[in-house]
Every structure is written in C-alpha cells, then in structure tokens.
Structure I
Amino acid sequence: MSAPKIMSGARAKVGVYDATTGQTQIIGIFSNISYGVTYDVQPAFILGRYTAAEIDYTAADIVQITASGWRVIGHGWHKEGRLPRVQDLLLHEYIELTVIDRQTEALGGEPRIATIRNVRPTSCSGGFASKQLSESTHTFVGLLVDDESTTNAEHPTAADLP
C-alpha cells in the first residue's frame, strides 16, 4: 500500500527538535502552519541600455513561519510555542521546527515534509470570544528551510560570525 501523493492537513504533524535528547517532540496544539521563503534579487542597470543587463540574487531572506491552534490549558505560549520568557532572552537557544507526514510515517517511509532550522519564536497572540473556542497564533523566523527533496546550506566559502 502506498500513501496518496497529495498532502493534506489531516496528515501533518508539527514537532520541535530537542538537541539534548536528539528527539523531535510533536506539538499537537497547532491546527494550521504556514511558512515561506523569499530570495532578494536586484537588477543591474548599465549605461547605454533601457532594460536591466542582468538580474542577480543578492540574499536569501529569513523564513517566515505562522502557526495557530486551539488554546489548550496547561500548554501555553512559553511551553509549547517555545516563546522565551523575558528573563531567558539573553541565553535562549535556536529551535528547529519539523513538519511530518503521519501517513508516510505509518507506512515506514521518510515522513519529513519540511525542517526549518535556526528558528526563533517572535510573537504570540490570542483571545477569547463568547460561544467560540479560543485560539492562539505563534510567529517564528528561521534561517533555512529544507523540504523532502533537498537540504539547503550556505556555500562552504560563505563568511560566518566568529
């Protein structure tokens, strides 16, 4: 039996990799996650020409991530959403988010749909309304996103912080 090729939200699970245990902990409170990658490009205009002579990549922007879900008592922003407390901002470590296909996982295949590395939680919001379930929304930013078909990395000659 093989899994259908079209991914659906019912198949997706979101996890956070824990470097101390080497395991990915599934966070079951999210009902929606979206992420996107943007590359910056710049045109090169030269004298004697009306149009750009070339368009070059100049940067890879940070990965923007938004996840939302039901507000579950005992699983708040700082615990499940990994939002650091103010007193922990100075020493907060990066996290890694993973989106897993649970159907492929159940069939013994490679379940990873996306891995977003060097992630920082940036905000959380929520609210309450009568006759409605409460939701919370979490935003994150990351440096690189890998999908099931490739791994992204800086070129070996790229500069780095000391």
Structure II
Amino acid sequence: MSGIPTNATFYEYRGERLLRRSGGGDYQRVAVDGELTLARFPEALEFSSNPDEPWVMLPTWAFDAWYQQRVRGRWHGVPVEVVSLVKRGLGRGLVNLDYIGVQPDEALAAGLRGDQYFGWSATVPPAEVEDITVELTRLEISERYRRNGSEGR
C-alpha cells in the first residue's frame, strides 16, 4: 500500500520472522504466508478461517525470539514515530504518527493534535514523513514461558 514501514512486533519461529497480529502472555497470533498446516506449525493452537488474512496462534514458548521494530522520522520538521498504517475507511493508506519530542509548543506548531497528558499525534500521507530510520531489536523469549512450555510438552 504505502511502502513506508511502521512500528511492529515480529516473532521468530523455526527460522522464519512472522508479524504479530495479536496475543497474550501465553500465546501469540502471527500472520503467515503459505500453507496453514500442522506439518508446518506442529505447536499450533488455532488457525485462521479467513483466507484473506491468514494467521496461526502459537504458544509463546514455541518461538525462538521476538523483535521490536521502531520507525522514526520527521514530519513538518518535528521528530515522530510511525505508529501504524490506516488499512480501512476514508483514511486508507495514511499513516498514524506520534510526536516523540519534548516541546509541546513544537508539536502544536507542526500541526499535531493532542495534549501534554495523552501526547500529540497526526494521521498523514506517508510521503510527508522524511528522514525515516528503522531500528530492529532482537529480544529473547522469557525463561518463564520456556519453563511453562516445556512442562506442557
């Protein structure tokens, strides 16, 4: 759609990095391409029934690691984080931004909406975001999930 990366969480499963869709502490739903079978995902708890948005739900202990992707840039000269892509409705294709600076006057002058308590944000065309940087951090799965998972196998 837009080609601009956004903040995201990924889980590594058997050498494959999969985008997190939702989940809780003990399980995660991840987006997948290709076949949804127990041969490919032997630890699967559930599979998507929607062929347009395929996902698999796996126990957290089944993943090798997880990754946090943070996308930052500048909009109207102020520092922002590219939070998400609008996928539906009239704003489809726009991106949601959060101000990551520390000057309230700067945020307001740039055209961001919000306040000092809840922060400032904007929904804008991706082409307006400049100086984009992507930071990907690999994190280990908590030992708590590894212990709980190995007891259940």
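Can you spot which of I, II the value 56, 34, 25 was calculated from, given it is Cα extents along the principal axes in Å? Source structure for this number: II. Name the one structure among I, II that distance in nm of label points 7 Å out along Cα→Cβ at positions 59 and 83 of 3.5 was derived from. Of the structures listed, the value fits II. For the structures shown (I, II), distance in nm of label points 7 Å out along Cα→Cβ at positions 27 and 43 is largest in I. Using the calculated result -500 for helix-only ellipticity at 222 nm (-39500 (n - 2.57) for each DSSP H run of 4 or more, over all residues; to 500), pick out the matching structure from I, II. Only one of I, II returns -500 for helix-only ellipticity at 222 nm (-39500 (n - 2.57) for each DSSP H run of 4 or more, over all residues; to 500), namely I.
Taken together, the values in this text are just the output of simple stated rules run on the coordinates, not laboratory data. The shown structure was predicted, so the numbers you read here are calculated from the model rather than taken from an experiment. Cβ atoms are built from the backbone, for glycine too; each structure is taken alone.
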